[in-house]
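Following this line, the structures themselves.
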Structure 1
């Protein structure tokens, strides 16, 4: 298995608050793909099979809680689909009308599967569940069932695997050996839709996957498709530590 990574260099046209940044990047990607020849594949229901990080901030940005206009920042997009990423690379650099930023460079990289000892979430991992017919976000305060959380994270990756490769992955156990919640309070992603603000609640994790072949495949898949839900909004972008 291999995944494809796009490092993007963006020039900011105006100051951008941290809370708005993931939604801004998400809309930029969506707009670019809607204008491309592959728009039909991007609008279909189901998994999108890509994930993206936020802008990498400088120390001063963290202090001020916003990204500064007139500055270049990098962000990363990963996907299982090389054709999608090639199309997106071209479309990103052609979108000059965006009021917030302009992608001025993209660098493609191929990442071959490697042994993953740990996964770290860069953006909040979103997990939802039904509670009395209402859709709820999993948080330690509201739910607290770690085993349910692990099952849902595992099942979500199994479904993504089958959706992309067209076959089930043969695995006898949950791919997660150890899960640590590293945030003290729930994290959130805010998007704006039809003039309304929508808030997705999630968590930051450190995950140790099991060492068997199937578990390692799912861990590697998480680096491309993201962990949990709402990946096309910026949820669940992961980093992997291990042996390459």
Structure 2
């Protein structure tokens, strides 16, 4: 089955770790996921970054080499091709929970990164003024210091216990307000605030589609259509 995107004027697509699984990157939940091996409270929480930043760097810094080695797969490329062929009067927003930057590397342009980008580093002091910068170092054997203010540097990602950046949240809210087609791809659909996006889309009268390897548990009635399978196999057909 193919989705006819010519019928829609405001398309919003949400992607999760399942889209990047085909590039060899671990998902966070599910069998063999990151949180199966690393305790969320110990490694992934904002309080850990404050009290034991070496723990945060040991996990997330250690993932940087895998991100650099990964390449966009057929799912990323299908989404980029879809955006490229839309008419000028069609609005499109790709909202991703992923921090790997693979959508941009595949050619997607209008991307909102809800949880930041792991390839960037920033100062932990929000008043410092240092802009997030590209950083390939793992820093898994030491905690780096800010060259401007000497505060601890941190990965430019959203940790548990931290809010979604205001600019990202606002961009998504505006897009969902008059959305007429909403797809969630490769995501469990249970992590807020992304878990609530489909309700906003449904309220706006959008067609709502869920694409994932496994069905949502429990099912979300706001999704009216469900396609099960690997994103890199389904999307080239669905989005063709």
Structure 3
């Protein structure tokens, strides 16, 4: 196996979003029926805006594409403004020419939530596997809801949400006490099965985690370090996030 890691350091937020959106657009042009893995959060909002802009201005065609989100909050309805489904629809899917039936976000209201795990796995398989996974990273190195200490062999599961993530999402839900304590998530092993991973990060608070992904050591204490073993990884960071490499 040949491991290819491409590191792109950009100077501005505009360049960050535009560069990442161009990577996704290139994937769609090369393989129009691609399954694109999506992540919601502050890091990806501007990227999605540029994906929409390239769709509108250059005619990037998503009509044959499929998408799959990394995770969803357990117990949160799809129509709730804080849900991953609502936000991805508002930020991206409702603004491009994709068939909404070809998009998947775990159902946060599935009861018990464990039932959704088979649906999650089967949907990714039915869509043909992830061609390009957009992935953000937490300051502690978490990816999706896979917090420090998560085994690299973990698969689709119900994961506890850490205190640091609860604090970070408090404003989204209107207070820490309203943030769900569990999430439905793709596991680390599942993420690594993507044919290509696009890891994006900006801000000095991400610098330590990015440094560990680039330089190691490989450790489950920083889940994202597993990405250094992926055969096709592109990292796009701003100067602040790259400051400790």
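Can you tell which of 1, 2, 3 yields 12.1 when mean projected area of the Cα convex hull in nm² is derived from it? Don't skip to the answer; put the middle values down first.
Values: 1: 13.8; 2: 12.7; 3: 12.1.
The value was obtained from structure 3.
Out of 1, 2, 3, which structure matches 3.2 when distance in nm of label points 7 Å out along Cα→Cβ at positions 73 and 137 is calculated?
Numbers: 1: 2.0; 2: 3.2; 3: 2.6.
Only structure 2 yields this read-out.
With percent of Cα pairs over 14 Å apart, for residues 161-208 alone as the yardstick, tell me which of 1, 2, 3 scores highest. Write out the running numbers ahead of the final one.
Details: 1: 70; 2: 51; 3: 66.
Answer by largest value of percent of Cα pairs over 14 Å apart, for residues 161-208 alone: 1.
Quick check on the output: 1.9 is distance in nm of label points 7 Å out along Cα→Cβ at positions 65 and 89, derived from one of 1, 2, 3. Which one produced it? It would help to have the intermediate numbers written out before the result.
Details: 1: 3.8; 2: 5.3; 3: 1.9.
Derived from 3, not from the others.
Quick check on the output: 3.9 is distance in nm of label points 7 Å out along Cα→Cβ at positions 9 and 177, derived from one of 1, 2, 3. Which one produced it? Kindly include the intermediate steps, with their values, before the conclusion.
Working: 1: 3.9; 2: 1.5; 3: 4.6.
This value belongs to structure 1.
Each reported figure results from applying straightforward, stated rules to the coordinates on display, with no laboratory input. Every value quoted in this text rests on a predicted model; they were computed, and no experiment measured them. Cβ atoms are built from the backbone, for glycine too; each structure is taken alone.
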